[in-house]
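As structure tokens, here come the structures.
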Structure I
Amino acid sequence: MVDGSASRALQQPLHEVTADAAQFVVLGETLEYSTSQPHQFIDITEDVRGVVERAGVAFGQVAVCSTHTTAAIIINENEPLLLNDLARVLSRLAPADDYYEHNDFSIRTVNMTEDECANGHAHCQHVLLGTSETLPVHEGEIQLGQWQRIFLVELDHARPRTIFVQVLGTSAGG
């Protein structure tokens, strides 16, 4: 049964911008990090804000993407106890000591390297979190809530990680 009395969102346009093609900006940057442990949550919000600032985009979007299948990008609160809770939940949902065919090197035949590690759990945890986040940029600012932060989440082991950030939209002059 559909309840027609439910309240509806009030639609108010914040800003409408039209711009010439010459005012359209696309900037991509790579950010590099060295992680130190599994379930490490690295707050990359200020680094992403820096990319948006360098792009000079007033109205548009910023996409933040991990180039790895065992490191995720999420938006959440930077509160240490919550981050501990998130790590514990991930470990419970895809425990490192569970059996994963991906880790059974006696049967696995594809995408193998000489230094291959048993990380099926990290791949499964990644599927739960995701590879990227896309956020609106309004008046040159990433639109995040009061407690929201952008995180790179290491799900495997200490290693270098690469994040690609792409900003697109109209320039401040638009």
Structure II
Amino acid sequence: MFASFLSKKHGELSLAIIIPVGIGAAVLGDNCGFWIGRKLGPRILRWLREKAKLREDVAVAEDQIHRHGGATVFWARYIFGLRTITGPVAGALRMDWRKFLFFNVLGACTWVTFISMAGFGFAHGFDNFIGYFEKASWAISGGVFAIGYFLWKREKKQYRERTAQGQK
């Protein structure tokens, strides 16, 4: 966003360069996180299962990533904080890399384009826009985490019911 703001303000950068570079950087960063998660994830998951006594939570997370992984990767791009941890978590939970890559590229394309266009469009009121955007991002993150908590509880209950039916 800042690069697109400078593009409009000083005319030295082009959105035709900013957007592809931003998309490439976002995808590259997330894929590094994915592979780090894939490499270190098994040890962390083992610790969570055994030492932290979160066996059921890890099982529910694995179930979720297999059932809704693509949508999670796409929409996480838009949520402050979540976009940073999604790659390593998807890697640790053994999400198929091709599926991760597809939804990661799709999310990066839409997010970078939106953010770049917003920065370009609001260049003259950039400081005000950033302030509003940052506050909105925190509020949205708080709301998403609250909703996510309740959905997580529901998923755990449904997971228990599915596994109980499979054991009968």
Structure III
Amino acid sequence: MYSDFTEHILKICKTLNTNNVQFIIVGGTAAGFHGFNRMTMDQFGLPTGKHDFDFWFNPNYENYFNILKAMKSLGKDVSRLEKESSPNPKKSFLKFEFEEFKIDFLPEIKGLDSFNKSYSSSKKSIVDSIEFNIISLEDLIKTKETDSRPKDISDLEELRKLKDNNSE
């Protein structure tokens, strides 16, 4: 039996895969996969009551609409987004709140060049036959270096320790 956190992330990843969404797990969830676990925090570094899952998505039209299909299959009303006359996936930061967790879909990540470049260096994982990619530790550190939120500054110190320990 898995924790609620693990059950939620696996459910989300399975749904994204079923709907052919190209994504990379980023943020605090990725930090946890790399070995640094902390509570979900808001932008000011204070703990929140819900898990917050961040996904970097390949910002093209097909993938944008695949995300909408996936969220619809998880019970979200995406009709307003489906009806947009000219959505811009490269500028579409999508947020969905569920009873037990939140999901953010990010079309870009500060400090990184492109989705495809980071995807090729991401870490592929499989849990219970569910595949997902996690941003590389090096790219995760780059993203934290470009942000100045309290939680990113704190994360950066711990992630650098992990990188140093992995390179020994």
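Throughout, read-outs are computed from the coordinates displayed, never taken from laboratory work. None of the values given here were measured: they were computed from a predicted structure. Cβ atoms are built from the backbone, for glycine too; each structure is taken alone.
What to note about this one:
- Source structure (of I, II, III) for helix-only ellipticity at 222 nm (-39500 (n - 2.57) for each DSSP H run of 4 or more, over all residues; to 500), computed value -6000: I
- Which of I, II, III leads on distance in nm of label points 7 Å out along Cα→Cβ at positions 116 and 140, largest value: I
- Source structure of the calculated read-out (Rg/Rh (Cα atoms, Kirkwood Rh), for residues 36-99 alone, 1.03) within I, II, III: III.
- Looking across I, II, III, the calculation of relative contact order in percent (Cα under 8 Å, 6 or more apart) that yields 49 traces back to I.
- Structure from which 67, 30, 26 was derived, Cα extents along the principal axes in Å, options I, II, III: II
- For 2.7 (distance in nm of label points 7 Å out along Cα→Cβ at positions 52 and 108, calculated) the corresponding structure among I, II, III: II
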